[in-house]
Structure P
Amino acid sequence: MKNIKFVCPECEHTRLECCMDGPHTCPVTEINAEGDHEYGEYESSAIVDRWQCEMCGFTLMDNKYPISDNVEVVKWCLDNCPQE
């Protein structure tokens with residue numbers, strides 16, 4: 001299973017964060033091509049609101065809407081981030 005690389009176009013940080021409705025966030029430790037992400041520690045779960053750079057808050061967008069789907073994160077990263 002191939003892992004997908006995220007590189008923020010604003011600050012070049014390589015960590016992505018899953019933001020959920022309410023005050024919930026969770027760091028993403030691995031993105032794979034099937035959309036099955038691995039997550040860091042989190043204390044609660046909720047509905048995904050958006051995906052953003054953990055460092056600067058750059059939000060992944062699909063046209064004018066924040067991306068909230070795992071598979072769309074993969075597509076965005078493949079289209080916008082250098083892959084090895």
Structure Q
Amino acid sequence: MADLYPTKTRLALLAEVRDDNVTDGMTDETDGHIWLCSATPPFDPPRKVTARILELERAGWVEQGPDGVFWRLTDTGRAVLEAAP
């Protein structure tokens with residue numbers, strides 16, 4: 001596991017994972033990448049977050065859900081998010 005500092009950016013991405021807004025490839029053309037897709041208005045364009053999510057995965061903060069599509073927080077990731085100011 002990598003040690004990461006919970007920056008504002010990382011915490012924001014953890015919150016997006018918690019809210020089920022981070023998914024693996026949405027279409028055949030985007031397969032193999034991880035995307036942040038807003039599920040509530042305002043609907044921002046999807047953003048590729050592959051490198052950031054893999055960084056959080058190496059730290060043990062997130063994992064791919066059992067559906068193989070959405071990402072979810074681990075217990076460690078929930079603790080990091082809850083401990084944030």
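Any read-out appearing in this document is the output of simple, stated calculations on the displayed coordinates, not a laboratory observation. These figures come from a predicted structure and were not determined experimentally. Cβ atoms are built from the backbone, for glycine too; each structure is taken alone.
Among candidates P, Q, the computation of helix-only ellipticity at 222 nm (-39500 (n - 2.57) for each DSSP H run of 4 or more, over all residues; to 500) that gave -4000 used structure P. When semi-axes √(5λ) of the Cα gyration tensor in Å, for residues 20-59 alone is computed across structures P, Q, the figure 18, 14, 7 traces back to Q. When distance in nm of label points 7 Å out along Cα→Cβ at positions 12 and 52 is calculated, the result is 2.3; to which of the structures P, Q does this value belong? Answer for the origin of the read-out: P.
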